[in-house]
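A.B. asks: Listed next: structures, encoded as structure tokens.
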Structure 1
């Protein structure tokens with residue numbers, strides 16, 4: 001939904017409709033990807049102390065036959081969406097193919113695994129721009145990539161801290177010090193590129209920069225002191241101050257862009 005916000009088209013009913021449609025299609029695609037990943041990893045997840053209880057297939061909450069049906073329905077719905085939004089679905093198909101490669105091979109390759117996760121977020125933003133028939137800003141591209149690399153690195157860091165190299169094969173190739181360097185560099189780049197974007201293209205949004213800076217500081221505090229961050233979503237929902245920060249950033253963006 002970021003292109004809808006930063007393009008200033010959030011008051012246009014047709015643009016809102018198309019952005020929501022792209023959002024829903026991507027939700028279906030990402031859901032299919034999660035089911036496929038859990039389906040392939042079900043045996044190893046059943047041996048994992050946490051995943052064996054929290055993942056539907058590993059815990060037995062959903063059986064494998066139902067998982068295959070769910071995948072078929074999700075993939076079919078995404079493909080049928082091409083009849084209405086062909087260009088958006090083309091981006092989504094690229095996302096699906098990337099994640100199939102991730103499930104089969106890329107998630108076992110150090111560095112490539114982090115960049116694959118981050119690329120998925122960039123494709124989400126790109127699909128939002130395609131749905132509005134506008135080009136994806138170079139600043140938005142590099143900022144999204146940097147922020148996604150930061151979140152992906154933190155995810156790997158927390159997996160390594162909590163479960164060690166046994167959590168997943170690729171963690172054997174990482175050290176805590178190395179992943180911390182990845183995270184620090186990515187967070188710095190995200191802040192730098194976002195600030196340059198705002199100052200050069202959207203000067204009215206300069207007051208959103210402190211929210212971004214505070215959000216990065218707060219998130220890192222949650223990771224270090226509250227031992228969270230393996231799931232960015234869980235970290236967000238567990239910290240009211242981080243929620244207020246994001247709401248403040250969104251509100252300031254709307255106010256600055258609507259003037």
Structure 2
């Protein structure tokens with residue numbers, strides 16, 4: 001028989017008032033669903049130690065069957081029902097569900113009655129497999145798209161078009177971040193959490209402070225930052241291809257032919 005007062009595992013920094021709110025959510029769902037309450041996950045700022053006085057709680061309530069329940073929003077808490085089956089489905093890049101995948105990354109599990117399936121599903125949501133990486137970088141053109149904007153930024157800089165250079169550099173940013181995190185086998189975080197993730201969960205091959213400085217300089221239209229980033233990505237693409245029987249990223253880069261000179265000066 002399941003305890004009527006679920007025992008939650010709270011992050012140590014979570015205030016008592018928010019613990020009480022989450023305990024109420026657990027007890028209410030226990031009363032409504034009984035053994036159908038399978039888990040609870042704390043996402044958002046509170047789940048990552050970044051909450052402010054204005055932050056609410058974002059909690060996923062994992063159910064065996066949520067019926068017709070939908071997300072409930074309030075000033076202090078967003079309660080998001082999700083079935084375990086839904087949690088274990090992995091939306092493809094570019095689909096509507098893709099944009100929610102990072103919400104499970106590094107989020108603490110408050111309750112798991114599934115012998116680890118909730119935690120495993122969350123980790124999978126935030127992970128990019130090699131097959132997914134190839135699809136994102138090649139089929140969805142994230143690598144080629146980033147090179148295109150980086151090249152255009154440098155060309156505008158060469159021609160004395162400062163504003164146009166900065167606009168293309170800014171446009172390159174989501175493509176670049178997709179490339180960086182995809183090569184690392186991870187889903188790109190929301191911008192709000194980018195510095196936090198880089199510092200607390202470093203991306204292999206990138207020092208957090210160095211990468212953030214390169215991103216900032218790129219947004220300023222600094223050609224040296226664009227070229228330094230290209231050099232690093234070029235090396236990482238070669239490493240990605242070395243693990244495959246046939247290269248898939250090198251041909252994309254090589255297709256730029258002589259125009260690569262502008263990126264490699």
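Every number here is computed from the coordinates shown, using simple stated rules; none is lab data. None of these values were measured; they are calculated from a predicted model. Cβ atoms are built from the backbone, for glycine too; each structure is taken alone.
A.B. asks: If P(r) over Cα pairs in 10 Å bins from 0, in percent is calculated from each of 1, 2, which structure is the one that comes out at 6, 26, 28, 19, 13, 6, 1, 0?
C.D. replies: Values: 1: 7, 26, 35, 25, 7, 0; 2: 6, 26, 28, 19, 13, 6, 1, 0.
This value belongs to structure 2.
A.B. asks: Let me ask something else about it. Thinking only about FRET efficiency 1/(1 + (r/R0)^6) of positions 51 and 219 (r between Cβ atoms, R0 = 25 Å, to 0.05), which of 1, 2 has the largest value? Please report the intermediate quantities before stating the final value.
C.D. replies: Details: 1: 0.60; 2: 0.40.
Across 1, 2, FRET efficiency 1/(1 + (r/R0)^6) of positions 51 and 219 (r between Cβ atoms, R0 = 25 Å, to 0.05) peaks for 1.
A.B. asks: If helix-only ellipticity at 222 nm (-39500 (n - 2.57) for each DSSP H run of 4 or more, over all residues; to 500) is calculated from each of 1, 2, which structure is the one that comes out at -14500? Please report the intermediate quantities before stating the final value.
C.D. replies: Details: 1: -25000; 2: -14500.
Only structure 2 yields this read-out.
A.B. asks: Let me ask something additional. With relative contact order in percent (Cα under 8 Å, 6 or more apart) coming out at 14, pick the structure among 1, 2 it was computed from.
C.D. replies: Details: 1: 17; 2: 14.
Here the read-out was taken from 2.
A.B. asks: Which one of 1, 2 has Rg/Rh (Cα atoms, Kirkwood Rh), for residues 75-162 alone, as calculated from the coordinates, equal to 1.18? Working shown, then result.
C.D. replies: On the way: 1: 1.03; 2: 1.18.
Derived from the structure labelled 2.
A.B. asks: Ok, one more. When mean count of other Cβ atoms within 10 Å over residues 99-106 is compared over structures 1, 2, which one is greatest? Working shown, then result.
C.D. replies: On the way: 1: 16.8; 2: 19.2.
Largest one: structure 2.
A.B. asks: If mean count of other Cβ atoms within 10 Å over residues 171-178 computes to 19.5, which of 1, 2 did it come from? Could the numbers behind the result be given before it?
C.D. replies: Values: 1: 13.6; 2: 19.5.
Computing mean count of other Cβ atoms within 10 Å over residues 171-178 on every structure in 1, 2 gives 19.5 only for 2.
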